[in-house]
Structure P
Amino acid sequence: MYFLPAEIIRKLDSETISSGVSGSILMEKAGYGAYKFLKNVAAPDAKRFLIFAGKGNNAGDAFVIARYLIQNNNFVEIIRLADYDDYQGDAALNLQKLLKLYPQIYVPRDEKEINSFDWHGDVIIDGILGTGIKGKVKGIFKPAIQKIIDLNIPVFSLDIPSGLNCDTGEVCGVAVKAKWTAMFANPKLAVLTDNGAQHCGRVEVIDIGIPEEITEKYKNDSSIPPFYKVEHPEYSLGSGLGGFQSTSFVDCNRQSPLLKGGGGDFSLTAHKNNFGHLLIIAGSTGFTGAAILSAKAAISSGTGLVTLAVPQSLNPLVVSAIPSCITLPVKDDGKGIFIPCAAEEIIKSLHKFDAVAIGPGIGTNEETAEFISKVLPALIPPLKGENHDSDRGMLVIDADALNILAKRKELMQNFGENVVLTPHPGEFERLSGVKPEKSDFSRISAAKDFIKNKKSTLLLKGFHTVIISNKSDDLWINLTGNPGMATAGSGDVLTGIIGAFLAMGVPAEKAAVSGAFIHGLAGDIAAANLSEHSVTAEEIINHLGKAFLYL
């Protein structure tokens, strides 16, 4: 999938319709996909909706979502900013369908009527202006956008926040600032700009059925600068950002097959040994919570068996906290940390496991650093344990293990394609010596420079998490997640999720991509149910089930 300029998006739309796919079907898919995201992820408890509809296809999308809301017993009010005769084609068709359900649509005559309008409810749906805006916002649309701003109610925008240039992220005089934006078919370039990202909020890309062969026509289009091209994880669409073969936008449409058993196989005869065995090496005195969170997240993400290796003196705390997890207590001489001699105990047991996660809460003291130096070479896939008969051994390294690696960089020399590194910006700076800036392009550049001489996969956490693998020269940008996830233990949960996918046989780079997506999606659903203020690592785990259901 590409990040595309508006001109190319219109061509894809037009060619799809010319190929025989009805425009009304595309609009129906857009509206239903937006409705599904709104009611399952963005605002599942919302019941009162105010819809602003312009007069183009953006309004048609709004009419579709209005119909689904009304049919599912939500209270809906609609402000239509154009006369009935102004609507053409699919927008007119969907207005007619809507009027059969809901004939009482308010049509303000002028700016004064818009300014006098007051409303109290849960969500405003913005379907005023789409991607075709040129110049400044004019006419009745300008006060309508200003009214949305003044009402100060969470906004759900369709395709692009009204008044925002979808290519540059610039405000065209006045623009809606959305909390969520459902983009149709392709992500818009504005998302990659600081101002555009702030106006779009949480972005969900809705698959409306643009045939792959039509998108393929633009594979080598010289009119599209390389950094516009963003590939879907399952496609291969040519030159990407910063010299990578493809730059992938992560969405939900191809995540399901990557999960359970590496192929979504839930056959009736399946048992726990079909879904992998993950070893998590985590925890130290004062930080048993990190170990417990990682293990709980892995169990909730579908892996068949999880064994948690912890310092022996901490074992009673772990056993009582997660009864569904096996524990591997290792010698710690009563110190509550991993000490060098514990490496041998773990290495002897490696033949049991399909993947390993290491780092959450282990600390960075010298004895633990020595432990890492001894155990890590044996963990590099394929696992080197005695009698290990599986080639599925994979490794995810996080947290304190990364901080130890930053001081012992020689340990990274033999990392192969089955290793995933998951630093946050501070850990990345210690690993690379480079402080990643907040902008997407500078963070992508820093990540690219770090990984270019390495075979492993890098997941650089943050707003718009970046995932890069040199194995396929791919780059992914993940847009799920919210500020409420900046909370203690959230990264430990991500480690458990990625570890679970690795144990189930998902390739390393895809496990990182899917892990970031699911982790953020669960956080989004938690925020919708609890508020961003109340999102905790435990609640991210509690909402993993709903995230998988959404897929």
Structure Q
Amino acid sequence: MFAAVLTLFLLLGSPDAVHLLHTVTVTFEEDGSITEQTKAVIIPLTGRGVQRFSTMSVAFRSGMEEVEIVQADVGHWRGGRGSATASISTGPHRILSRTNRLESSLREIIMLMPGLEVGDTVKVDIVRTIHSLPLSDVYSYSFSPSLRDSVARSVFQLQNDSHIQLFTSEPGNRWEFRNLSPVPSHTLAAYDPHTISISTGSPERLSAEASSALDVPRHSECVRLDEIVRLTDSDPGVLRVWVAENINYTGADTGIWPGWSPRSPEETLEDGSGVCRDRAVLLTWLLRKAGYDAYPALASTVGETAPVVDARSFDHMITVYRNPFDNSWMVLDPTPRGIPLNAGASFGLRGSTFLPIIPGGTGLQTIPLNGWNDTLRILVTGELDLNENLITGRLRAVSNGAPLELITTLFTQSGPSAKKEMFRRFFGALRCDSVSFDGEEVIVEGQWKVLQNGEHLLLPGLREISLHGSRIASMLLPCPPDSFIIDAPAIEILTVSLSVQNTETRLPVSVNIPGYSCEMNYESGRLVYTETADITNSNAAILETLLMRSGTSARIVRLQ
């Protein structure tokens, strides 16, 4: 029976697993604590599903909450194997060692399911008890019945044994869903992507209470702040760069809420180090010294959040200030190094939610996706050697927005001995003899391989000339989702101008469709090829553009 069900799932386009049961119960206890109990019964359907559920982890903050693993075991479907209990261990979260962070309150429980195979049954029952919340008493929980996997039965329920007033996005205290699929077109299951949210307060209340808790003063008597402001000529972008370049990203848990409470700017400057919250508060003070209306802000690096949030909904802290011309929020992230001076924040934050922490409070804000002038212009000039199938010459690349951040980061963060190799790979060169970058234009001297098959010659195009483009093209899926956000959007323009030996050629037909064009001409002994691709989040025909760019024949020259 199981084999027949598995075959049917695979034929229809199977997810990694099916959740026979997925329930979450949130209880507000009389003593003021909150418990979140999660139960799941899972059957992995693919090797990737086995990999995902062989090792599961639960993160928590010691001192604020505790986690109890009530049940974690696997039932083997093959006869004679019986069941086995998971191996459970607790320690510092793995992310700390990868990012050189020393915040010891961030802990992790790891559950190892022994001998898990496709078709086995995983059962988990996890209870999280929250004793205190950081920065504010506002609590929120967002529940989605749809997961990455199919869900046979999903239940979300509330129990309020306290006097706390609850706000819910939908009326009721129990919601049940059945037969859900992550694939909208799946014929055997419904597709229900909506989210149910509960909270004990609004984002505005969280903003106001967090502002009071952090108590960032309007002014400081720290003399060194004045020196830094004078050094940077009070420019917000230059101040952001100064903090990013001069404060090392290391730190430790501090304050009442480890992981959220920042140190004072004096401490951060004295140590020359700090995590994102320390840098954000330092930059806030510097901007205020420079005359700007600035505040720290909680931010989510994983995109938009639900309409209701608590401090745990955010994993980052940035700085914001009021634009003196239109009073809009200007975003500065003092954590990343290597991003362009005028960027303000990494393009990875686009589309993300942030909450300014200001007296009196304010609502959630979103960093826009569009309007960044993301462009990458590449000009390759050189000579084409048909005997060796090589282009020898110079590549000049001018970029804005996301591509500029990629190039800036690559150049500033690569060691001197690695720069040539890194840019050789980035621009798909066979050899890189030299590379230089002045903050706006990168120049690469080198060689590029030309593919030749008999009488046909394939010139390098955007897919080969740009690792940035190749990475985007690799995101194509057999069954693309309803929508997706490209990690480094750009309008890419490539021009290749080559001096060639005297030879007759038959040029390909030009292509010109919305989002993509390519054209080749032969003029005065030079072969000139131009290709343009709109790989931005505003391009409605993004999938067609990617397919055309990866499969076009408009850059194939026939030699006669």
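Structure notes:
- Origin of the derived value 22.7, 76 (Rg and Dmax of the Cα atoms in Å, for residues 168-423 alone; candidates P, Q): Q
- Of the structures P, Q, the one that -6000 was derived from, the read-out being helix-only ellipticity at 222 nm (-39500 (n - 2.57) for each DSSP H run of 4 or more, over all residues; to 500): Q
- The greatest value of volume of the Cα convex hull per residue in Å³ among structures P, Q is that of Q.
- Identity of the structure behind 16.9 (criterion: mean count of other Cβ atoms within 10 Å over residues 360-367, calculated), options P, Q: Q
Computed from the coordinates by the stated procedures, all read-outs in this text should not be read as laboratory data. No experiment lies behind these values; they were computed from the predicted model shown. Cβ atoms are built from the backbone, for glycine too; each structure is taken alone.
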